[in-house]
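Next up: some structures, all given as structure tokens.
Values quoted throughout were computed directly from the atomic coordinates according to the rules given, and no laboratory measurement underlies them. Keep in mind the model is a prediction, meaning the values are calculated, not measured. Cβ atoms are built from the backbone, for glycine too; each structure is taken alone.
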Structure I
């Protein structure tokens, strides 16, 4: 085998283009593996872990592009590198872009009726373009991460003065006027307005609402830091005021990663005076908060969706931890336990959605007696590097260490697929816990990719590991919720209706029912 690398110095390309090029050259004759990506330290670490690192890569830095190929011989490697360079030279044409504008001003002149600008460029440049868009009178959705928080505060102050929403930075999802921005699902229209400082949190609640017959008016992603002390909830408060006056919104649903307690109280005061029913899920905030009678607190993303549905449509639900029949659940867990060795007792969670990783840590923290480790620790969890695992480990594979200079795992599942196989070979692992996220922007067949990895691992291992997952999406999504579930179940993967239920089931299997005493109160 031959491993060769080509370094293109001071050359940047969009991560989606790099993913497409990687896929293309990986499928060429004589190629064992290949990657085209920016030479960030995180990407170098990834290449080391997948066996594509050679010393020559040390010369490259974060502003350089590297093409690395593992081939049957040097001739195949050279051919693949030449093909990659050719595809990169075509740029956006290779992505089949219908219309291309080279500056924001050009795009605005061509689309004078536009009122929103979506920004997805490297974080160091995002604030410059966002400010230009605000000066042109456009609302802004900043998908980019790695934007300094002082720039976020400045941009949101400008937006507040101009009456323009600044969604983000790091706003993974919004649904405005029925149009999904970033990662978003095909959601029915209705009377629930969502404000979310959590991209996958927004996707989970909106998908559950849509699957159970409800709908949303608008879903406004505010960015993961909006409810911090530094930002002060600027966009969240603007969104609440919008929904307060919106005749199409009867119920407001607020979802946020752990907020500042001070800002949370400020937000609740505003919600208490909005005159509408409100459901709030502050993920990981354990402090008891006082609220008006119109505010209802949720305990999980699923619970938040169900409570919003109740106030919107009268949908009745049980507060039991599982929506499947208890006898069916018992037989399912017993069957999995019988297939495990006595030394298999740990849960390994590999998530593409950061909010799911957070929610699972919170649930497992109450159900397991052992320590929980994570690269994004919260509550009782302890820190571990994202490339490592120990005992019960929950990894957010969408964290910065994995996505700097490469596509998000919802788009490119290859790195997680490799990690699934690795974790299933570990001696003491009982359960692999996963999320599958459908919708615009996501991979066209995430269930198929995960299924292949699980099947491969089970074929090459003499022990059984349970695999449990949830699917976030709707029947109308381009990947089709029902078809994705069928693929997973055909591969022997247990599919639960929500991330919360999947996490509880993983705990029941790993602890041989010891966790059940926490579940039915």
Structure II
């Protein structure tokens, strides 16, 4: 019996290590050979990394610090920007495996299933190729979970509350959504007497104090910059819509769309199985790991469900739920028909992961097909920057324009990446709103009264009248079409403009230009 147990454990560890190493290695290889530049969001994070600070317009600073480190240690390239993503997710899988081994030592296969569920999750397969704040948040959540369960096992040790506090603090520096995990822990403290006894005043103080001290410099930065990050987060939530545009029908549709999107985030079969696992865990004792994982996984989904019904929600806003959910589902689906469905699901996810490897490695082979529309935001930027620079270098008098002004954030940061080696090119953002809506607007605003000759790029031609109304003198320089394959093009208009005198962004302004946002049929 002992020999059989040792052999089973060895096989589980061996399979897990092989899966982890192979996936991370292949994903790194795909990133190394991929010709795709950073997307608009990634280019934005890269730009932040060149400006060391305790905060940035829409996110806490950890992602910028990480890119700064990888660019310094590897190279100034798209590969170095994305390098940490697959490695971080590999670390997340390691800690899920270790947590499962600690919770269920009698069944080492649970750790294998949890690691496989996490690494092959559709959202993680995509996140491994695009550096986003979720690539930091989710591994940190896995590290925090490990510390949480070790603290329950060793309540007298100071190591684990310190561990949990630091993991939550780093999570706050990565993305404020780690507070969903904090909300789950708070609910457990209310409903789980055994957890309350373990946490006590000492451990509770450490778990609260350490993250508070770690996030404090970011809060000071927000104070100094009109609470830019916090205001942006509140604007994303958009609860003002509850009172002004609330409709039961549209709210129900938003809620339904959010829950349907979770089948894409976690996987169609696995999310269906997870719903059964939630019900199964609800019948377990409150001090059981299954019940605790159910609470930690369900709380983010319920919070974002309220958000979706009240206003709107993107499918990835509750993605932190699937860190504890991977452990819960791995425990639930260890036998019978559940394991069969789990294996089938992992097979489908493996095919998707392999497909993403191929697409990322050789995107040019797919631009003329249906995937071309998906790849469009990442292609054609070399030619786009070349066309812009051809105009920028000559304003008609043989001199370059004073600055390039763009009208949308993603377009702006995509060309910022393309122009990163041209330090003499000044870039500005045209402000759509009264308050800044990007880090460039916040830190390097286009100032009223600027009389210089500017090159204006309008990436949404329909909105050109609104953009140009803020300048006293304008001259069209033509429309540019960048071929992107299969008849798709990137279209933008170029204008020469002087005399920046922005209209007042008030309700009259919004009403005047409403027809551009919501054109009549």
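A few remarks follow.
- Read-out helix-only ellipticity at 222 nm (-39500 (n - 2.57) for each DSSP H run of 4 or more, over all residues; to 500), computed value -20500, structure in I, II: II
- When relative contact order in percent (Cα under 8 Å, 6 or more apart) is computed across structures I, II, the figure 16 traces back to II.
- Computing distance in nm of label points 7 Å out along Cα→Cβ at positions 354 and 378 across structures I, II gives 2.0 for structure II.
- Label whose coordinates, when Rg and Dmax of the Cα atoms in Å is calculated, return 25.1, 87 (choices I, II): II
- Which of I, II leads on mean count of other Cβ atoms within 10 Å over residues 154-161, largest value: I
- Here distance in nm of label points 7 Å out along Cα→Cβ at positions 114 and 482 is compared for structures I, II. The highest value is that of II.
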